[in-house]
Structure 1
Amino acid sequence: MNIQQIRNATLLLDYAGSKFLIDPMLADQGIYPGLAGTPNSHLANPTVALPVPLQTLLPVDAVIVTHTHLDHWDMAAQALLPKQLPIFTQHEQDRALLTSQGFTDVRLLKGAEFQGITLTQTLGQHGTDDALRAMGDFLGQVCGVVFQHPQEKTLYIAGDTIWNQYVKDTLQQFQPDIVVLNAGDAQILGVGSIIMGAEDVYQVYQAAPQATLIASHMESVNLLTLTRQALRVFSAEHALTDRLLIPEDGEGYTF
């Protein structure tokens, strides 16, 4: 497999002969206003440009949208992606939304198979318990996905989640070889983290001793508070560097 970090949670994945675009946020830098009530809300999103020409991200065989927040499924993606492209979503609500946007082949992740690849939807929690109590309707449901194929290593893309029992159970059940973590520690003022930060990454490292970890969803939208450099320092201090990769936008890995 080859995994390329594009920007934010957007990944380009070659897996068992199929090419997937994950959580596409494709707009030019600074198109969307910063999110009110979050750190650095004066900054427009995305805070950085795409690292590769847009045309290099297409064509793909399928798209996976773990949830439909703007930084995972934006207006640019809706306009640019072919309407007949297979797109996988977490539930009927998101499926209906994408269908209303003109996409004609929207499928559910649950129990899915694509070109011989087994796709397993996994659960996540988009924030601390305090965050969900305060803003649960806004944060909504999220998911991750496990990729399996006889000729590939097992890949787990955890999605927008903190470290919790859902993630622990997925690691125990699937014993993935590669784990992608959204690790930029996005914050909402007054309620705390809504995705993983450094301590969450450390928990995954301990719980999955067989896995290589890839830190994604960093330095790309205004509410992210953990920088790559800070995570690298944490990684060195906690002896994670043997299995934790922290790619720059545009950087990729082959496994």
Structure 2
Amino acid sequence: MSRIKNTFNRLQKKNEKALIPYLMAGDPDLARTKELILGLEQAGCDIIELGAPFSDPLADGPVIQKAALRSLQHHTSIADVLGLVSDVRKVSRIPLIVMTYYNLIFHYGEERFVQDAAAAGLDGIILPDLPPDEAGVLMPLAKKAGLDTIFLLAPTSTDERIKVVARASQGFIYYVSLTGVTGSSTGLQMQAIRDSIARIKAQSDKPVAVGFGISTPDQATEIASLGADGVIVGSALVKVIEQNSGAPDLTDKVTAFARTLKEGVLAAK
């Protein structure tokens, strides 16, 4: 059983939901990304999503796009991100997921990437531009290596699409709470999110984690109360990093914000 699945099972037994923060690896640099991962674990976060920077991130809003550019200025590569994962594994067993784009994996080589990722201790991968219909090579390689492939559903997903993604996704199903990119300012439609989670759960017993547009503890509470098994927060956290990137207490400020988000998740009814 994967670390991701074990985490959701452990939380379910306590009637709790997962908090999954997103960090851009290499922003402000890889050493501080490691500090942030360990700080977020201490703050009560359950799974960490790590962005591997890419020049044309179709699913990312301006905050995460700028973080990717800052990381690319340090020439952060997918190999560097796997090296970071391996380094974290020396001191932590928290589940780690890489979120990036297929172009990077294609050029790295799918089989080589899966082998290196598993050896580094990575737990899962999210590729927003690779739907399960086109992941026929990657999925079996990842499954054999014990690497979860996590796929996305959106408010526009049909029942047939939900079936396809629910069958293919491992670890959990990532539900995108709005049509748009990360950090979108469009207000979250809570009833629509509740209905979509119910539609997904009617077809799968896999955990459902909700992301995009969640930026406050109150929103974390609301999402966790709608039937979601996990709450993903990205742009709001990355914004804190951007505003404090040169500060000596960067990790303290980021983890303080993460603690408020975790309190929000724990407050869910």
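What follows draws every value from the coordinates through simple rules; no lab data is involved. Remember, predicted model here, so these are calculated numbers, not experimental data. Cβ atoms are built from the backbone, for glycine too; each structure is taken alone.
Structures 1, 2 were shown, and distance in nm of label points 7 Å out along Cα→Cβ at positions 30 and 222 at 1.4 was computed from 1. A value of 9.5 for mean projected area of the Cα convex hull in nm², for residues 94-229 alone, calculated from one of 1, 2, originates in structure 1.
When distance in nm of label points 7 Å out along Cα→Cβ at positions 158 and 238 is calculated for each of 1, 2, the greatest value falls to 2. Could you tell me which structure in 1, 2 was used to calculate helix-only ellipticity at 222 nm (-39500 (n - 2.57) for each DSSP H run of 4 or more, over all residues; to 500) as -6500? Of the options listed, only 1 reproduces it.
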